[in-house]
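These are the structures in question, set out in turn.
Only the coordinates and a few stated rules stand behind these numbers; no lab work does. Computed from a prediction, not measured in an experiment: that's the story for all the values here. Cβ atoms are built from the backbone, for glycine too; each structure is taken alone.
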Structure P
Amino acid sequence: MSDGNIVHVVGTGTIGEPLIGLLCDAKEDLGIDEVTFYKHSPVLTDRPKVRGLVKRGANLAVREDKTSEFQELGMEPMYEAEEAIKRATVIIDCTPKGTGLMNKEKYYNKYKNKIKGFMAQGSEFGFGKMYAVGINDEAITPKDKFIHIVSCNTHNIAVLIKTLAIGEKNKNNLKEGRFLCIRRANDISQVKSYIPSPQVGSHKDQKMGTHHAVDVFHLYKTLGLDLNVFSSALKLNTQYMHCIWYDLKLDYKINIEEATRKFIDNPRVAVSYKKDANLIFSFGRDHGHYGRLLDQTVIVVPTIHVVNNNEVIGFCFTPQDGNSILSSVTMAERFIYPNDWEERIKCLWPLLSQEV
């Protein structure tokens, strides 16, 4: 591994591209010397994206047998793919589901004694210990070299539970949590997988429904907590934002004003009095970093409702992978600067909206 702190991002998709941009823009404050990224396919229509990332200060890595193809399209690689891995201090894998586990077996295990840490995004169950910033920070130990950054909707559900149902010393005040993940069909940067009408999902886990509840259960399991949670999911024919309907039954009394205040007081939660996804989305486009809101969730205040003095119901929107990006940068800093990472990531706090 070369001198300096190098963060290598594998993939330039809906998470990879804005993550690379954020690392480049904040690298001085974060104490990062170099940002490198791997692009798999030489595609002409991706050239503006690659050039934009290089202009921000990131260095391109490609497979050796594809170098000439990239060059013919006007994209100049700085490193060969495996060379970039070997040089890295930290690796963040943002490839599609399943690829991160394949890369772990093929490359990452080979260099695990030289590289400080590895992360994989989203649905890479089994890659390593689950993590979401502000949720289970105390569960991460120096022995954890492989980290699974949970999905954006898992971040959202996790912070709902953290805000209303987890007390001091991680006391579990949740009697029952039910969630409906109303998902967008695809990201605005994607042209595949769009659907013509609402599409309901199946409950593959007999006890907890969809993977969203399963993932948040295992996330909190790292803290020794057993949550009673269940989730369902459906996709809508929209590209704006995921939305979650939540129903949390608590073991203490609460009213609407108290529930609202808890959300407002959480620095990783944004609140909004808007009820339309396009208005929330456009705020992120206009005011977020790289068009992303980095908050864990956007709570729709007018929908907060309390039943029987202990059951909080409402709707919230999920920032488009911004919460996962924030966790990835935070975890990279934990690997590089284990003693002062909390101080270093303060440079990111101004990027949190708190009100949308």
Structure Q
Amino acid sequence: MRLAFGIRIELNGRVLSDQLCALLEALARDGSLAAAARTVGCSYRHGWDLLRSAESDFGRPLALLERGRGARLSLAGEKLVAACARAREDTAAPLARIAAEAVTVFTTAPKKASARPLRVSASHDLALIEVKRICARLVPPLALELAFKGSFQALDDLARGRCELAGFHTTGRAGDNAPLRPLLSPRHHRLIVLAGRRQGLMVAPANPKAVHSIADLGRRGVRYVNRQAGSATRMLFDRLLAASRLDPSAIAGYGNEEFTHVAVAATIASGHADAGLGIEAAAADFGLDFIPVATETYYLAVRRARLERQGVQFLLRQLTSRAVRRRIARLPGYDVRRCGEVCDVAEAFAASQVPG
């Protein structure tokens, strides 16, 4: 089996043709658009249209075509070709390694999992993604059918029998997550601790807008990106706003919603927002600065009647394993000391862990 991953060019969110860099490289080498088109296997007309479309997208010429003198790259074209070459060079080894690991999984793992997949509805979490990857590589594997949604929706799925496990997070203070409490029954549910983690304000590197607290989000010129309604992070943010005596209408961008911590971090990294509430690991992934505001615990809720089932017990063994704990501990802001611990529902809402 052969498997390969590659790179692509995106400009303002639009994917450009894979042939663009190849055409520019051939043009620089051959000195002729006609020859370059033949090299990449397209017609002269297609090569011409590809070049002109790209120049329109970039707003500047990428090649200089002169009658009787052939063609050559402009400075912008040379820079783009150099950037493509560097991107390929810098990513070739990591992508090859990832492909090799994937091939190993496909060729060595049984075609069918040893047990029925565990359906997991969960609030977005990077540690849970790592757990899914590890479980998929086991022999035999444990398949986690993971669907990310808000904590409220995840627990509602559990109540309606749409999943076996529901991932949610709480600071431990009942007032922070009041809508979640009625969906959990001390008699019928148990909680599995995944990890502790830090939530905070993610801001651009060097914090150019000088955002140091929730109160700073109300200043003119500070753009916020929010999590969706129904997520526990949104509930936490609304409580922090109330504690700071800030009305949501005072937050520019309060209505701009993303569905994951990674999406919030990406929005800030791209310059479309100045701040957002999210986990420290997502901020680190995008090179953002991070101002901690809360420590919380991420739980997996399960019905007591299903706790002893094979798939759940198999997952519990993985959560208490050294391999899983090491992997999660590498994520910035995560605490794995209680990973895999089973506890009562009351604990999740017992005491506040929010600073101040």
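For this structure, a couple of remarks:
- Label whose coordinates, when mean count of other Cβ atoms within 10 Å over residues 212-219 is calculated, return 24.4 (choices P, Q): P
- Structure (P, Q) behind the derived value 3.2 of distance in nm of label points 7 Å out along Cα→Cβ at positions 124 and 220: Q
- Each of P, Q could give distance in nm of label points 7 Å out along Cα→Cβ at positions 28 and 324, but the derived value 3.1 comes from P.
- Value 0.95, calculated as FRET efficiency 1/(1 + (r/R0)^6) of positions 172 and 340 (r between Cβ atoms, R0 = 30 Å, to 0.05), assigned to which of P, Q: Q
- Computed over structures P, Q, volume of the Cα convex hull per residue in Å³ reaches its largest value in Q.
- Entry that produces 14.2 once mean count of other Cβ atoms within 10 Å over residues 164-171 is calculated, selected from P, Q: P
- Origin of the value -12000, where helix-only ellipticity at 222 nm (-39500 (n - 2.57) for each DSSP H run of 4 or more, over all residues; to 500) was derived from one of P, Q: Q
- Origin of the derived value 5.3 (distance in nm of label points 7 Å out along Cα→Cβ at positions 76 and 348; candidates P, Q): Q
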